[in-house]
Structure P
Amino acid sequence: MVTIRYGVIQDKSALCELYRDVARISQGIARTEIEITDEYVASLFQSTEKQGLMLVATDVSNRLVAEIHASKYGIHIFDHILTGLTIAVHPDFQGKGVGKTLFQAFLTEVQVRFPEVLRIELESRASNQKSIGLYRSLGFVQEGTMLNKTRNADGSFEDSLLMAWTKNK
């Protein structure tokens with residue numbers, strides 16, 4: 001059982017720790033562990049505070065175990081879009097429905113707080129079939145492929161998939 005709430009700046013240290021834990025696993029987030037700095041995490045709060053949304057999930061001991069965020073481009077013609085969607089679920093909580101629950105709460109909150117948002121965008125490694133299955137189950141569709149965009153830790157390259165959720169009008 002998890003509790004979902006808005007992310008707040010007081011979560012910064014816990015979010016750094018979560019992102020580092022997720023970065024250590026294969027198919028984790030795009031950033032490497034060394035790239036997850038206090039400044040990087042602070043920038044997430046800045047961008048979502050101004051024009052986006054960040055939700056976190058905590059376990060029964062109030063430990064932060066998952067996070068999701070996206071923000072607007074900051075350009076008027078794209079004001080109907082949230083982009084850069086990122087979700088991170090602690091390895092101990094993956095495959096237990098935490099990510100899906102957090103994602104569903106995020107989509108619901110977007111529709112309430114941002115009625116003008118008609119589109120949410122994300123990228124995924126083509127090999128990350130588990131996540132792609134989750135995204136598809138939530139209504140995301142693949143709109144394109146960027147060949148050899150992602151360089152893996154072993155030096156190999158793989159495609160990135162462009163996926164989007166669109167609001168039913």
Structure Q
Amino acid sequence: MRKSNWIIAAVLLLASVAFLWIWHALQFDLVDNPLDIVVTVVWWVVIVAACVAIHWAEKKRQERIRTIFVAPGLLYNSEMGVVRLSPDDEVVDALQAILSNLTYGFELAELPANSRVRFQRIVHSSKFGDAGATWEGDVVEVSRPDRPREFHDRNELASLVRGAV
């Protein structure tokens with residue numbers, strides 16, 4: 001999780017401790033009411049749900065950042081921007097280099113406004129780790145967006161993007 005997500009979780013934890021202290025200071029703990037335990041359980045469920053939601057949202061955001069558009073001679077990623085390929089570069093090696101260098105920041109690179117690039121493929125990497133040892137996702141042909149083709153390792157991805165440059 002990102003640092004900001006841990007800060008939010010810490011604030012929720014501190015708030016719950018503060019509410020517990022206020023609850024004790026106002027002597028609500030002396031009241032024998034079953035609603036007290038219900039409120040406590042609901043509060044902790046809200047905190048756990050908020051942490052799970054933050055983690056899920058961050059994971060989805062990182063998946064979107066790992067999306068790379070492939071065109072002849074170049075790649076585009078929302079964080080790295082346009083990466084030009086030389087004729088002897090392997091597309092999969094360039095994809096791996098981009099994904100390995102992502103910082104998952106909040107500043108996104110823009111596609112040049114005067115560019116007339118026609119992307120041929122979109123590579124969604126749902127999982128990427130260990131410098132490409134773990135690599136899963138799908139490749140979408142722009143001409144056939146209704147038929148994404150899944151890959152489960154680097155070799156499968158290489159066979160799907162072969163001929164893109």
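Suppose you compute distance in nm of label points 7 Å out along Cα→Cβ at positions 25 and 41 for every structure in P, Q: which one lands on 2.8?
Q
One of P, Q was used to compute distance in nm of label points 7 Å out along Cα→Cβ at positions 81 and 105, and the result was 1.1. Which label is that? Kindly include the intermediate steps, with their values, before the conclusion.
Details: P: 2.8; Q: 1.1.
Here the read-out was taken from Q.
Computing distance in nm of label points 7 Å out along Cα→Cβ at positions 121 and 153 for each of P, Q, which one ends up highest?
Comparing P, Q, the top value of distance in nm of label points 7 Å out along Cα→Cβ at positions 121 and 153 belongs to P.
Tell me which of P, Q gives 22, 21, 16 when you compute semi-axes √(5λ) of the Cα gyration tensor in Å.
Answer for the origin of the read-out: P.
Tell me which structure, out of P, Q, gives -9500 once helix-only ellipticity at 222 nm (-39500 (n - 2.57) for each DSSP H run of 4 or more, over all residues; to 500) is calculated.
Derived from the structure labelled P.
Suppose FRET efficiency 1/(1 + (r/R0)^6) of positions 9 and 129 (r between Cβ atoms, R0 = 41 Å, to 0.05) works out to 0.95; of P, Q, which structure was it derived from?
Values: P: 0.75; Q: 0.95.
Structure of origin is Q.
With distance in nm of label points 7 Å out along Cα→Cβ at positions 113 and 145 computed per structure, which member of P, Q shows the largest figure? If you can, show how the numbers build up before the last one.
Numbers: P: 3.5; Q: 2.4.
Structure P gives the largest value of distance in nm of label points 7 Å out along Cα→Cβ at positions 113 and 145 among P, Q.
Matching task: 11.4 is the computed value of mean count of other Cβ atoms within 10 Å over residues 17-24. Pick the structure from P, Q.
Source structure for this number: Q.
Compare distance in nm of label points 7 Å out along Cα→Cβ at positions 73 and 97 across structures P, Q and report the one with the greatest value.
Max of distance in nm of label points 7 Å out along Cα→Cβ at positions 73 and 97: P.
Rule-based calculations on the coordinates, nothing more; no lab input. All values reported here derive from a predicted model rather than from experimental measurement. Cβ atoms are built from the backbone, for glycine too; each structure is taken alone.
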